[in-house]
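Trainee: What follows is a set of structures to go through.
Readers should treat all values here as calculations from the given coordinates under stated rules, not as data from a laboratory. Please read these numbers as outputs of a predicted model, since none were measured by experiment. Cβ atoms are built from the backbone, for glycine too; each structure is taken alone.
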Structure I
Amino acid sequence: MIEKKAAGSVLGNAYKIINRDKYIIALVVPAFLFFVIFHYIPMYGLIISFKNFNPGLGIMDSPWIGFRWFEEFFKSIYFLRLLKNTILLSLYNLIFGFPVPILFALMVNEVRVSFLKRSIQTISYLPYFISTVVIVGLMVNMFSPTDGIINKFIVDIFNTEPIQFMSQSKWFRPLYISSGIWQSFGFGSIIYLAALTGIDITQYEAAKIDGAGKLKQIIHISIPGIMPTITILLILSIGSMLSVGFEKIILMYTPATYDTADVIATYVYRRGIIGGQYSFSAAVSLFNSVINFLLLITANGLSKRYAKNSLW
C-alpha cells in the first residue's frame with residue numbers, strides 16, 4: 001500500500017511538472033528527437049568499422065574482420081599528413097580565431113550609441129548566413145590571378161607577377177583560417193555579449209568612482225565576468241579539434257594543395273562516399289571521434305583543476 005502511494009505521488013508530481021513546463025518541454029522535444037534520430041541511433045552503424053561491410057548482406061551478416069581497417073589507416077602513407085593537416089588547421093583556428101569574437105564583443109559592449117551598436121552587430125552577423133559555396137566563390141573571384149582585385153592591387157602597387165593563391169599549398173591555411181574568422185566572428189560574439197549583459201553594472205560604477213579607466217574596467221571586470229563562458233567554449237573547441245569540416249576544404253582545395261589541405265574528413269569523403277569503402281571510412285571516423293572525446297575529457301579535467309570551471 002505504501003509503495004503504491006509513493007508511486008502515485010511520484011507520478012502525480014511528474015504530471016504537475018510536465019503540465020507546468022509543457023511549453024518549455026515542447027521547445028526541447030524537437031532538439032531531443034534530432035539528437036536521438038541523427039546522432040544516437042546511427043551509432044549502431046559503427047559496427048561496420050570492424051566488418052567488411054557489404055550492402056547486399058547488411059550490417060549483421062557482413063563478415064567480421066576486427067581491427068583490419070584501423071591498421072590499414074595507421075599504416076597508410078597518408079596517415080601522418082592527414083593528422084598533421086587536421087591538427088594544424090584546428091590549432092591555427094583556435095589560436096587566431098577563438099580570441100576574435102571575445103575582443104569584438106568587448107569592443108561592441110563599449111559602444112554607447114544604440115543605433116551604431118545595433119548596426120555594427122547586424123553587419124558583423126551577416127557573413128555567417130552566407131553559404132559556404134558563395135564564400136569560396138567570392139574568394140576565387142577576389143584572388144583570381146587574371147582579374148582578381150587582390151592580384152590587381154599587388155601587380156599595380158608592387159609591379160610583380162600575380163600570385164596563384166588558390167593553387168599554391170602555402171596559401172591554403174591562411175586563406176582557410178582568415179575566411180573562417182571573417183565569416184563567424186560576429187555571430188560567435190553573441191554568446192559573449194549576452195554574458196557581458198549579465199555583469200552587475202554597479203561594479204563598473206564602483207570602478208569609475210575608484211578612478212579606473214575603460215581599459216582597467218575591461219581587464220578587471222568584463223573579462224573575469226565572462227571567463228566561465230570563455231572556458232566552456234574553449235573546452236568545446238578543444239574537444240572538436242579533429243572535426244574539421246570537409247565542405248569548405250573540398251570547395252577550396254585542388255590536387256596541388258593536398259599536402260596542406262587534405263584532412264581526415266576529406267579523406268573519409270573520398271574513400272567512403274566516392275570510393276565506396278564504407279567500412280574503412282567508418283573506422284577512420286570512429287578513430288576521429290575517440291580522439292575528440294579524449295581531448296574533451298582532458299580539457300575539461302584541466303579546466304576543472306586549474307580554472308575551477310568545467311562542463312561537468
Structure II
Amino acid sequence: MQAIEMLAAVRSNLAKAIVGKEQAIELVLTALVCGGHVLIEDVPGVGKTTLVAALARSLGCTFARIQFTPDVLPSDVTGFTMFNINTGEKELHLGGILNQMVLADEINRTSPKTQSSLLEVMQEGQVTIDGTSHPVPAPFMVLATQNPIEFTGTYPLPEAQLDRFFMRIEMGYPTAAEELDILERHRRNRPIDALEPVAQPEDVLAAQRAREEITCAPSVVRYIVEIAQKTRAMEDIELGVSPRGAIALLKAAQGSALLRGSEFVTPDDVQRTVLPVLGHRIVLSSRAGMKKTPAEVLRGVLRDVTVPKLS
C-alpha cells in the first residue's frame with residue numbers, strides 16, 4: 001500500500017470514531033510517519049483516549065494502555081525479573097511499554113520517578129531490565145495524555161521528558177453540531193468497537209521510509225535554523241529550541257508534505273507544524289509567562305523571520 005493511500009484510509013477510518021478534530025488527527029498522523037511520540041493535553045472527556053485507541057485499531061498494531069497513578073512503579077512500565085520458586089530460575093515479565101502503540105494515560109498523575117522510566121525507551125527504543133536491553137517492536141509510538149497542570153494531583157513533566165515528545169497537541173471542545181453528532185453516534189454502541197484495521201505495521205514502516213525521501217530545499221532548511229536561532233535570542237524566551245527541536249521541526253515539515261501528497265517541503269509545512277513541535281520545547285521568561293503563551297511567542301517568531309521563496 002502506498003503511503004498516501006494508507007494515510008487517507010487511516011484518516012477515513014478514524015473519522016468513524018472521532019467527530020471533527022481534523023487538525024489533531026492530521027498532527028498525530030504526521031508524528032506517526034516521523035516515528036515520533038505525541039503528548040495530548042486537554043481536559044478530561046474530549047476524546048484523547050478514544051483517538052489513541054482508534055489509531056491502534058486502524059493500524060492493526062499491538063496496543064497497551066498504561067494507566068498512570070501515583071502508586072505506579074517504573075517496573076510496572078518497563079518490566080521486571082522475578083524468581084520462580086518452582087523452577088528455581090528467574091522469569092522475565094515485560095511491561096506494557098514493549099508494544100507497538102502505547103497509551104500512557106494521564107501521564108502527569110504519576111510520580112517523577114515513574115515518568116523518568118520512559119526516557120530511555122522513548123529516545124533509544126529499548127528498555128533495560130536488570131542490565132539486559134530489550135528493543136521495542138517496530139513501529140513504536142507512545143501517545144501520552146495529560147490533564148492541564150492546574151488540575152489537582154498532577155506532577156508537571158520535566159523539560160527532559162517533554163523534549164522526548166515529538167509534538168504536543170490539544171483536542172479542544174467540540175462545536176454544537178459536532179456534539180450533536182457525537183451523542184447520536186453513542187446512542188446505542190461505541191463507534192470505536194466497530195473499527196477494523198485498514199493498514200498493517202509494515203505499511204507504517206513504508207510510510208516512514210517515504211517521509212525520509214521528501215525533498216527539503218536548502219532555503220527551507222535555513223528557514224528552520226533561523227526560527228530555532230530566533231528562539232534563543234528573544235528576551236521573552238528563557239530556554240530556546242535545542243538542535244533536537246530543529247531536527248523534529250524538519251521531520252514534521254516532511255511529514256506534513258507527505259500528508260498533502262507533495263514530494264517537497266514548503267514554508268507552509270514548517271509554519272503548520274511550528275506550534276505543536278516547538279511549543280513545549282521553549283521556556284518563557286517569568287515576565288513573559290505572566291502575559292503570553294508559548295504559542296503567542298512563537299507566532300511572533302514566525303512574523304520576525306523572513307519566509308523564503310521557492311523557485
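Trainee: Mean count of other Cβ atoms within 10 Å over residues 53-60 computed as 21.8: which structure among I, II? Spell out each step's value before the answer.
Mentor: On the way: I: 11.6; II: 21.8.
It was calculated from structure II.
Trainee: One of I, II was used to calculate FRET efficiency 1/(1 + (r/R0)^6) of positions 69 and 301 (r between Cβ atoms, R0 = 41 Å, to 0.05), giving 0.85; which? All intermediate terms of the calculation are to be shown ahead of the outcome.
Mentor: Values: I: 0.85; II: 0.60.
Computed on structure I.
Trainee: If you work out Kirkwood radius over Cα pairs in Å, for residues 77-172 alone for I, II, which one comes out largest? It would help to have the intermediate numbers written out before the result.
Mentor: Working: I: 16.9; II: 14.8.
Result for Kirkwood radius over Cα pairs in Å, for residues 77-172 alone over I, II: largest is I.
Trainee: Here's another thing I want to ask about it. If we compute mean projected area of the Cα convex hull in nm², for residues 141-220 alone for structures I, II, which one ends up with the highest value?
Mentor: II
Trainee: Turning to a different aspect of this structure: Given a computed value of 2.6 for distance in nm of label points 7 Å out along Cα→Cβ at positions 165 and 285, which structure among I, II does it belong to?
Mentor: Computing distance in nm of label points 7 Å out along Cα→Cβ at positions 165 and 285 on every structure in I, II gives 2.6 only for II.
Trainee: Moving on. One of I, II was used to calculate mean count of other Cβ atoms within 10 Å over residues 13-20, giving 19.6; which? Write down the numbers at each step before the final one.
Mentor: On the way: I: 10.0; II: 19.6.
That value comes from structure II.
Trainee: When Kirkwood radius over Cα pairs in Å is calculated for each of the structures I, II, which structure yields the highest value? Display every interim value, and only then the final one.
Mentor: On the way: I: 23.9; II: 20.6.
Comparing I, II by Kirkwood radius over Cα pairs in Å, the maximum is at I.
Trainee: Compute mean count of other Cβ atoms within 10 Å over residues 29-36 for each of I, II and report the one that scores greatest. Write out the running numbers ahead of the final one.
Mentor: Details: I: 9.6; II: 24.6.
The maximum falls on structure II.
Trainee: Here is a follow-up. Supply the structure label, taken from I, II, corresponding to helix-only ellipticity at 222 nm (-39500 (n - 2.57) for each DSSP H run of 4 or more, over all residues; to 500) with the calculated value -20000.
Mentor: Working: I: -20000; II: -13000.
Checking each candidate, the match is I.
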